[in-house]
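Right after this note come the structures.
The numbers here are math on the coordinates, done by the rules we state, and not lab data. Bear in mind the structure is a predicted one, so any value in this text is a computation, not a measurement. Cβ atoms are built from the backbone, for glycine too; each structure is taken alone.
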Structure I
Amino acid sequence: MAISTELIGRTLTPITHSWDDRDVLLYALGVGARPPLDLAVLDEHGGLGVLQTYALIPNWWVMKDARDLLDVEAPIVHASQELELLRPIGSRGTVSVTAEVAAVWDKGSNSLIEIAAEGVDDDGPLFRTRSATMVLGVGGWGGERGPSAPKGDDPGEPDAVFDDVVRPEQSAIYRLLGDRNPLHIDPERARAAGFPDVFLHGLCTMGFAGRAVVHALGGGEPGSLRALGCRFAKPVMLDGPLRTEMWRGTDGSVTFRTLQDDIVVLASGTARVEA
């Protein structure tokens, strides 16, 4: 089906995803956890905590074939991601994930496809997501433009800052969770696609931001994170710094941005913590 509002309501193939403590340990390492700072999510002998952004892994599995809905050969990029946790995710479980197209926007030269998904386990709904994919070079078909990205006004001095490091092997670890895109591991493929080198998966960078919020504003308790969302602004290079700046709102709300050096890589960040 060509890109148009007729895509709204189309469903993706449902998936069922199971995990255990080995998977959540690997995920923690994949998004930068390291001892002794992150023992709560790395040491199963102390009662293993789970980084709640692990929900983005089963969500990725249902989203990975989204291109099959589109009758185009154009490149697509992950534009933004939202995650809401309805209950804490445990160190093992099984979830069924369904997804459907929720909105289609004509951005002029590009098109933006929003897909809403829900993960359900034996106890009911576990998480909800909204994923936005930009189809590059395919637009101007007469649809509504949709909401614009928030203006990047100076937010002032942050209430909290968390400095981290992206290790040289970070994307090599994260890809073991499922996303084997060669742009994150093969320098020649990355350069052929117009990037200076391999770069970090966007959802991996989002996991770094989730850890930052937990450490800085969630009392270090992994289950304190109840929602996280952001726009993917720029790729993150390996073997470099990563800084997340956070501003407290009301009732546990947080706004944030993540930078590598002075470049904003995650923009329009929002979160909710229940410490």
Structure II
Amino acid sequence: MNDTNVLPIGRFYGDCSSRTVADAVFTLLKHERARAIPDHSHQAPYFGLLESGSYRESSGDLEIVYRPLTFAYHPAGMCHLDEIGPGGARFFMIELGESWLGVLKSLGATHEHLTQLHDSEALWLALRLRREVFGDGDDVARETKVAALLFELVGHAATNRPIDAVEPPWLAPAEMRLRESFAERLDIARCAAEANVHPAHFARVFRRFRGRTIGAYVSHLRLLEACRKLSESGASLSEIAAASGYADQSHLTRSLARELGTPPGRLRRLLQDVQQSA
């Protein structure tokens, strides 16, 4: 790949609006319509959050199909192809400047692969960063708050290191089955039977290659779906809880408080502010 396909920091395909805070470049990126984006890489490592629309990203043998609130980490120099879905897409990008490279290295984040962050806390940190960077407030206070949030977020890039081993062929279909049925009662024995492996082996292998237990993974999917529905609809909390796999509204409220440290009403306002600020 020639140098013309390496995008410098602050540069993306599409319409961009950027701000620099705490040696990081934050970009609101918009594509108005469907399009294919050519093979390219980025000079700086970055986090990408899809706020609305749909998007498909592939890098080597890896592919992520994004729905709103899908969040991923991209190391510097990683080649990838992108496809913007029908109706366009809107993103929040966080590119890390030179001072953050040493932090990444000190934490052991040396991988060179696209990594989806299946972590509710990482998503919440991204949403808080968006509010701090593009909201109103004192510039001096903003610098301190943004730096503190970035230290936490960079830690997630380190803890989501891929493992240098070949995952079994049954794992990806099993994961897809979980993603399709997360709102149903989790039955690990049934999932293992469908993959034709022992439940204990299923649980161990899943944790090894996905970096978290099956239960934690499904909990994240449920929380992510609830966040999407809080953002996109005026449905009641009880309706959202039922559609996202929670026992009831109280169960959803407790999960939001435990995972994100915020009640549903506050989270709904933040998510809807993001949607309305395009």
Thinking of I, II, which structure, once Cα extents along the principal axes in Å is computed, gives back 54, 45, 43?
-> I
Among I, II, structure where helix-only ellipticity at 222 nm (-39500 (n - 2.57) for each DSSP H run of 4 or more, over all residues; to 500) as derived comes to -5000 = I
Working back from 15.5, 47 (Rg and Dmax of the Cα atoms in Å, for residues 71-150 alone, computed), options I, II, answer is structure I
With relative contact order in percent (Cα under 8 Å, 6 or more apart) computed per structure, which member of I, II shows the largest figure?
-> I
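Mean count of other Cβ atoms within 10 Å over residues 7-14 computed as 13.8: which structure among I, II?
Only one of I, II returns 13.8 for mean count of other Cβ atoms within 10 Å over residues 7-14, namely I.
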